[in-house]
Structure P
Amino acid sequence: SLLEARRHNFLAAFAVVRDEAALAWADISTGDFHVMEVAPARLSPELARLAPSELVVVDAEDAPHGLAGDLGIALSRLGRASFDSAAGQTRLCALFSVASLDAFGAFTRAELSAMGALVDWLEITQKGKLPLLQAPVRETASCVVQIDTATRRNLELTRSLSGGRDGSLLSVIDRTVTPGGARLLEQRISSPSRDLELIHARLDAVDFALAEGRLAADLRAALKQTPDLDRALSRLGLDRGGPRDLVAVRGALEQARAMASLTNGTELPAILQRAEADLVGFETLSEELDAALVAEPPLLVRDGGFIARGYHAELDEAVALRDEGRSVIAGMQQDYQRDTGIASLKIKHNNVLGYFIETTATHAEKMHARSDRYIHRQTTANQVRFTTVELSEMETRILNAGNHALDLEKRLYEGLRQQVLAQAPTLLQAARALAEIDLTTALADLSKGENWCRPRVDGSRAFWIAGGRHPVVERALRRTGESFVANDCDLSASDGAAIWLLTGPNMAGKSTFLRQNALIALLAQAGSHVPADDAHIGLVSQLFSRVGASDDLARGRSTFMVEMV
């Protein structure tokens with residue numbers, strides 16, 4: 001696959017309808033589909049948060065052409081008809097095979113316009129084969145912490161200032177073992193939650209995994225054997241997959257069943273309870289795929305040989321005839337060698353002549369003398385080629401059997417593909433459950449390995465951190481044998497110290513201190529433990545940090561140093 005497995009690949013569409021505006025985005029490789037109202041002034045931060053590969057806009061002078069280029073996003077244009085909200089509603093109803101979108105929620109005209117344009121663009125680019133998309137999830141700006149574009153860039157959440165993954169927060173904290181878990185971690189870091197109940201539920205799950213270390217280790221061992229179910233389903237849905245994608249589905253279901261067995265009878269926190277429930281219920285499909293597929297199939301359907309023996313009687317018969325014919329060819333070669341007395345005689349095959357008897361020019365006279373049986377086909381510089389009536393007949397039998405076997409395999413593949421797609425919605429839920437378990441156990445592993453703590457997150461105005469560290473700088477110092485000097489921070493409003501004015505010489509660590517506190521707040525609201533001895537954080541709605549920086553914290557280079565060298 002050309003896609004980076006551990007990252008989402010979003011397509012976005014932005015629409016303005018009178019005084020309303022909305023942004024829709026989808027990842028056709030995983031089925032994620034979201035929409036939210038976005039004021040044009042807030043478009044830049046949202047695009048920075050989502051980092052889509054492509055943005056679809058109306059082909060008009062007032063479209064945000066320059067903005068996409070500034071963020072490194074490919075821009076595509078569609079006519080105004082594609083952004084018609086009524087047409088968009090019709091496209092969405094057709095996509096999800098429903099008469100009305102009422103079950104999905106109430107969408108504004110701008111949201112329908114953005115989603116409709118996105119679906120229209122998918123239909124154009126995917127040549128009429130629409131991907132498997134989940135029901136659209138309506139987000140609001142109040143759901144996540146608001147982070148402006150400059151702050152997001154300078155905090156180096158998922159990409160360092162140099163543009164690479166190394167040196168970013170994500171590169172340091174990512175201990176996930178599946179592509180789905182890695183994508184979910186990036187999503188959580190990019191979009192920290194403002195929902196207290198959800199934050200506490202995620203932290204409870206991490207605490208559970210930390211306390212149940214043996215169970216968490218067993219789950220991670222199973223996860224390491226789990227294929228990327230999301231993207232296998234996507235390829236099958238677009239009819240661009242093959243036998244290996246069916247095997248990936250089978251493998252993921254096998255590991256899901258194993259994980260559900262591991263957690264069975266254990267009192268789980270709410271998030272893991274829901275995940276466990278989503279992992280079961282696929283016994284019939286799993287048994288069918290087990291019976292139908294070989295262990296290591298070819299990449300392409302046209303290669304054949306991926307249906308297991310014993311699954312389909314007619315296919316077994318055709319394969320036996322094809323393979324028996326090949327063994328008969330070997331016997332015929334020995335017969336011709338005895339008949340002619342030419343020990344070096346061979347029966348060979350190519351796409352032009354089919355099967356033929358080949359001998360050297362010096363032995364050809366013996367076969368010319370038997371023209372009643374051996375029919376001359378071709379003479380080359382050093383070889384002479386013949387055939388016989390019985391060899392031609394056997395070739396026809398083998399060819400027919402081989403073609404019939406391949407046709408049967410293609411039909412069986414399509415039947416299995418349709419069985420998988422019939423359960424696509426619940427399979428996608430299982431994929432989300434696998435990612436959730438992976439992320440939870442990964443964060444527990446991170447907390448244990450790095451000596452992090454569970455933060456207290458509430459609705460107060462508290463901001464108190466004891467022994468806080470910058471995770472990226474701490475990792476960089478560790479490589480050189482140095483230790484990070486932890487710092488405290490108390491911005492709680494109760495004692496009036498809501499603002500600190502921080503001064504110090506160049507390269508004293510002012511930027512590091514500023515950003516480490518921002519990262520601790522962000523990690524806490526992403527549902528993670530934090531790099532500190534203790535932390536009490538009142539819910540943060542917006543995050544601002546130093547802008548215009550050109551330093552490189554991971555390499556110990558301050559703004560002053562960078563400017564000097």
Structure Q
Amino acid sequence: MSLTKSKKTKLVIGILIFAIINLLIIGITLIVRTIHFQQSYQDASVFLLKTVYLDNFLRQNPLLLATLTLVGYLALSRGLRDAILGAIKTAIGVFLLTIGAGSLIELAKPVFQAISGIKSGGIVPLDPYFGWTSASNFLQKSFGAGNNFLTLASFVFLVGFVINLIMVAAKKYTNVNSIMITAHVMLQQASVLTALFYVILFWQTPLVNGEIALSAQIGLVAISGLFLGLYWSVGSTATLKITNEISQNGNFSVGHQQMLSLLLAYKLGRFFGQKNNKVENRKLPAYLKIFEDNIFTQSLIIFILFTILFIIIITYYGPSQSLDANFAGFNANSEVAHIKAIAQAWNKTFLGANFVFVILGGALKIVAALLAIITGVRMFVTELQQSFHGISEKIIPGAVVAVDIAAVYGFSINAVTYGFVSGALGQFLAVLLSIGLAAIPGNNYSLVAVPLFITLFFNSGAQGLYANATGGQKAAIFVPMLIGFFEIIVISFALKLVENIHGVGIPLHQSPVATGFLGMGDWNLFFGLVLIISQFHPSAAWVAITFAILALIILAQIIDSTTQNKPTWLQKVLKIKVKII
């Protein structure tokens with residue numbers, strides 16, 4: 001889409017206005033600080049960068065993301081009105097996300113802290129929104145008052161997206177042809193990866209005046225952005241051929257949390273059954289259809305999870321310390337600090353009600369918080385996605401877009417449900433084993449990772465769908481169960497080993513997974529192995545991350561990207577047959 005002369009003029013005018021505004025800000029700030037406050041030019045420049053640009057803009061996530069939408073819409077010639085509306089919706093969506101995340105942390109954090117007080121192993125829920133919230137909380141509150149580094153995740157998001165574009169632009173050499181546009185997934189991964197990479201790479205790096213050193217910030221953004229950009233590029237391209245098979249040549253790929261594990265499920269499927277014996281040919285039992293309702297299943301799983309947690313808490317600390325004398329909620333005057341924190345957060349859900357109803361109310365409020373997060377995410381992601389998709393189309397026309405995993409569910413919802421149920425069984429069998437391991441005296445190397453609805457439905461369900469494509473019904477049952485079991489075991493060790501990391505770079509000893517982790521296929525299984533190796537020492541982390549980056553580059557040379565006009569060098573060496581266009 002070429003720009004008309006009038007649109008080009010408007011674009012140039014917009015750029016000039018932006019430049020003039022910034023020149024005025026720079027000039028006025030430097031004049032006022034040097035003349036009125038009698039600062040040196042160097043001190044005035046530091047004030048300009050740190051206070052004016054960092055504190056008032058670049059560290060304010062709603063403003064930063066809103067500006068990205070504004071610039072994107074203007075670059076696409078959507079008009080000033082659409083650009084301003086898109087920017088406002090983006091900012092409001094981020095604030096709505098923050099409100100939901102605040103409620104989620106308020107309710108979940110004291111419960112998991114109380115559990116951690118019982119046993120050093122602890123419990124971590126596996127859910128992308130819990131994980132996003134936990135990582136964001138770490139970046140915001142781990143370095144003392146006024147030191148908020150959440151916007152580092154936004155810069156990682158941007159660097160990753162640019163790397164993705166570069167990889168696709170150079171597809172002749174990279175064999176990559178898929179661009180991630182699922183912004184909510186990208187932002188989740190950017191936040192979690194930024195927090196975890198900081199912990200494993202920079203925990204021995206001293207802070208400077210209570211802040212992360214500038215060199216560490218630059219290094220963190222660079223390595224995290226590179227890793228994510230390669231993961232988005234290669235992972236989404238790896239799903240292109242197999243998604244075309246499922247979607248009858250829909251010509252889109254998957255951009256989500258389990259791209260590599262979808263490829264694994266697809267490859268494993270043929271070992272468990274016959275391709276022609278697919279789930280679509282069988283009728284789904286009526287009693288399973290209720291689990292297709294997102295809100296019902298989330299509410300049920302979260303209520304059951306927190307009921308079990310509260311039974312453990314009440315049993316350990318005792319009813320007199322845990323519960324109000326009249327059983328009207330939890331004991332606000334308890335001698336146990338964790339119980340007082342629980343009472344403060346949970347009692348107000350159903351004020352004055354029996355503690356059983358308080359637990360029910362709290363569970364429903366957690367679901368409401370998740371829905372607020374999802375609503376906010378959808379609100380700003382819709383704007384960001386249009387902006388980024390339009391920009392990528394202008395830069396690299398004809399590239400394939402990677403969309404949400406839900407886009408393929410309609411092609412075989414029965415296979416999704418089979419995968420969801422069997423995956424849940426496999427994962428909870430692993431949870432039981434994790435509980436047994438955590439009960440071993442002196443165990444300080446594993447915790448209990450508990451999968452929630454989104455993890456089960458959009459992870460195991462998706463694996464069932466792709467396994468069904470090559471192995472039919474049996475594969476849709478056994479592959480998600482098998483992968484799910486090993487996911488939980490690996491991540492239960494990985495997260496605890498990360499929690500054990502303490503150093504001068506983490507002054508408040510806070511964990512980025514204290515109240516949750518992404519919890520899906522790639523991040524449990526493959527990234528979990530990276531974390532296990534990385535926890536020994538920053539040097540080991542650099543080696544593990546470098547190896548993972550090289551593995552992604554090599555994988556790109558193996559997969560069939562569906563757009564090749566000749567085999568890659570590695571396909572020739574390994575004698576892999578690919579479709580040539």
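With respect to distance in nm of label points 7 Å out along Cα→Cβ at positions 49 and 505, the largest value across structures P, Q is given by P. Structures P, Q were compared on Rg/Rh (Cα atoms, Kirkwood Rh), and the highest value belongs to P.
Given that helix-only ellipticity at 222 nm (-39500 (n - 2.57) for each DSSP H run of 4 or more, over all residues; to 500), derived from a single structure, equals -15000, which label among P, Q identifies that structure? Going through each structure in turn, the value belongs to P. Highest-scoring entry among P, Q, by distance in nm of label points 7 Å out along Cα→Cβ at positions 193 and 369, is P. Which structure, out of P, Q, was relative contact order in percent (Cα under 8 Å, 6 or more apart) derived from, given a value of 16? The read-out comes from structure P. Highest-scoring entry among P, Q, by distance in nm of label points 7 Å out along Cα→Cβ at positions 137 and 233, is Q.
Bear in mind that the values in this text are calculations on the coordinates, not laboratory data. Since we're looking at a predicted model, the values are computed, not measured. Cβ atoms are built from the backbone, for glycine too; each structure is taken alone.
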